[in-house]
Structures are given as C-alpha cells and as structure tokens.
Structure I
Amino acid sequence: MGLMDRLFSVVFGGGRNVIAETAEVFRVNSDKFDDRAFHVQSAAMAQYGAEYAHARQGWFDRFVDGINRIPRPAMALGTLGLLVAAMVDPVWFASRMQGIALVPEPLWWLLGAIVSFYFGARHQAKGQDFQRSIAQTMARVPEVVENLETLSATQATTPGVAKTGHDAALTLAAIDPRGNAALADWKRLRA
C-alpha cells in the first residue's frame, strides 16, 4: 500500500493532477473554456444592459434610433417598387437602369461592402440559429424512431385492421364475411 501511496502522491501530489495538467498542454480544458466563455458572454450582456439601462429621452437619441431602423425596410420596399415600376412603365424603368449602368465599378464595390457589413452580421446570426436548430432536430431522430417503433408495436391486431400486405387472397379473406364465426353468432342473435 505504501508503494501505491507514493506513486499516487508523485502523480497527483500536492493537490495537483500531473496527468490532467500535461493533457491541458495539448488540449483545452473544456470546463475552464466553458467558464471563460460564460464570463465573456456575461460581460457582453452586462455591457449591452448598461447601454440600454437608462431611457433615451433626448430627441437626438430617438432620431438616431429611427434612422437605424430605416435601411432594411427601405431596401426591401425599394426593390419591390422597382419590380412594380418595370411592369407599369418599362421605358421609364429602362432609362433609370441605363443611368445605373454608368455608375463606376469602385462605387459598386463600396456599396457591396457597406451592404455586406450591414447585413452580414444578421445573416451569420440567423445561419447559426438555423444550424443549431438542425442539430437539435437531428439529435432527436433516435427518440422519434423509438417512438415510431413503440407506436407500431401498439397497433390494434383486430380483423378490422388486419395487415395483409400485398397478398390479394389474404385481403379478400380478411374482408369476406363468410366463414366469420363471430359475425355468424351476432347475426343469429339479432334474428
């Protein structure tokens, strides 16, 4: 027993775990990583909470909040408006598109960068939510399969719901009232 105590004190001595400490050199400690991520997320949420803790009462704050809500609906409604304009007055629409054709390429790159930065974060967040929901759905597949097997095992086995498969003779025998003793007894009692 003394040898084992000395061996364990060398490996795990002084309240340390040499094996775990060595493994952490090659692989991140999941618990500590999750703890750090939790504190980072908590700090970010606290910062956001502090930003919106006081009511914005000034006219400038309300004005800027209103402006921040304009771009997405304006772009969506503007695009729909262009489609309607193309159908209502094609010549007017074509003349406007000729003007857009004269916009220099660097300006298109700048517009693309602005739009992609504006919508990119939202797209990424929605994409991650979608991936998370797919993963949750896929994680429930074994449970659903098990439930389906349980339900199919509990199906009624009465002649009214006999499973005859693709056997036509068996199907006809299942629905043929002749030779059914229970039905004959019932008819005899009714007569």
Structure II
Amino acid sequence: MKIEKTHIEGCYTITPKIFYDGRGYFFESYNHEKFTSFIGKNVDFVQDNQSFSTKGVLRGLHFQKGEYAQAKLVRVLQGKVLDVTVDLRKDSPSYLKVFTMELSDKNNTQVFMPRGCAHGFVTLSESAIFSYKCDNYYNKASEGGMLFNDPFFNIDWKFPEKELIISEKDLVLPTFKELKEDFIIKS
C-alpha cells in the first residue's frame, strides 16, 4: 500500500499493491495501522456509503459543517469517476485549493480528505459504483454545498457541462461567494 500526500493539507492518495494470479487479483484496500501511522492521527470510520451513477452524473460539491463535519476515504468499485476535493478550512495552508483525480476500478486508488473539505465527483464511464467511509454520521441539518461550476474555482470536470446529469438540489447550491460565513468550515 502506497500512501502519498496531495497539495491539500491532510489529503492523501492511497494506492494498493495488487497481487494477480490465474484466479484474478487480491489487494488490501484499507489497513488502519498503516493509515494511522502515515497520517499521524487516528481516524475512526463509523459509516460506509455507496452510490451507483450513470455516465455524466455529477454529485457535489457537498460537505458537513460543525460537529458533524466528516473526513472521507473514497474509492470506485466499478467504473471511473473524476473525484474533486476543495479545502474550505480557513486555517489551512491549502485553503481554497482544489485537488482532482481520476479514480477507477483499474487503478484502485483511494482519496482521503480531512474534515473541512467539500467533495464531489462526476461519472466518466458508462456507470460507476462509488464507495466512501466517513468518520462521522450524516446529519441533514449540518449539510452544505457549493455550486459545481462556481467560476471562483473553475473546476474542469472533464465532461461536457451541457451533458451533465445533476440533481435539482445540487443545481441550486450557492457559489462560494454566496456561502454564509457559518458554512465555512474550521478544522
């Protein structure tokens, strides 16, 4: 298992060592001891989520605020997505930086994002099964989000905007400048 820092403080990529043979493959997708040792703190995942999306589905940019903020470890079980992390922690050296990475069932890479980041992804393959671990429980009253095509961030989603499939809820999210101060997360 190879764990690497990204340009977002506290955000890491995790790439497994895959063992192939005539039966298929095997890899360790998570090892608490190795993960904790590398990032230097204990993360206790308490909730696993999974979604299925078809090509062009964009989910995000979402976050949880306050005491319900969530760190996430995300991966793709089937298909390919462009995964996006935005640092919203005012006290972070990477505040307002964006990290993007293609995650797929071919590279089996995962992204860990700390509490205080907004997250989203778009499905690039015909379909994708997306899985993520959270270190805190979902709380509807604490959910927040930002508009996916906010010009402030200018994210290249690697998919034609006119072909994106986006929920009504995500289409009316505010831009970063429209967010109220209490939606900005402090780590």
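Determine which structure produced the value -1500 for helix-only ellipticity at 222 nm (-39500 (n - 2.57) for each DSSP H run of 4 or more, over all residues; to 500), calculated from the coordinates; the candidates are I, II. Answer by label: II. Each of the structures I, II was assessed by distance in nm of label points 7 Å out along Cα→Cβ at positions 69 and 125; the largest value belongs to II. With FRET efficiency 1/(1 + (r/R0)^6) of positions 37 and 53 (r between Cβ atoms, R0 = 41 Å, to 0.05) computed over the structures I, II, the top value is the one for I, the highest of the group. Identify the structure, out of I, II, from whose coordinates FRET efficiency 1/(1 + (r/R0)^6) of positions 45 and 165 (r between Cβ atoms, R0 = 25 Å, to 0.05) was calculated to give 0.00. The read-out was computed on structure I.
If distance in nm of label points 7 Å out along Cα→Cβ at positions 5 and 117 comes out at 6.7 when worked out from the coordinates, which of I, II was used? Only one of I, II returns 6.7 for distance in nm of label points 7 Å out along Cα→Cβ at positions 5 and 117, namely I. Here the criterion is mean projected area of the Cα convex hull in nm², and among I, II the highest value is seen for I. Calculated for structures I, II, relative contact order in percent (Cα under 8 Å, 6 or more apart) is largest in II.
When semi-axes √(5λ) of the Cα gyration tensor in Å, for residues 61-140 alone is computed across structures I, II, the figure 33, 18, 16 traces back to I.
Every read-out reported here was derived from the displayed coordinates using simple, explicitly stated rules and does not represent laboratory data. No experiment lies behind these values; they were computed from the predicted model shown. Cβ atoms are built from the backbone, for glycine too; each structure is taken alone.
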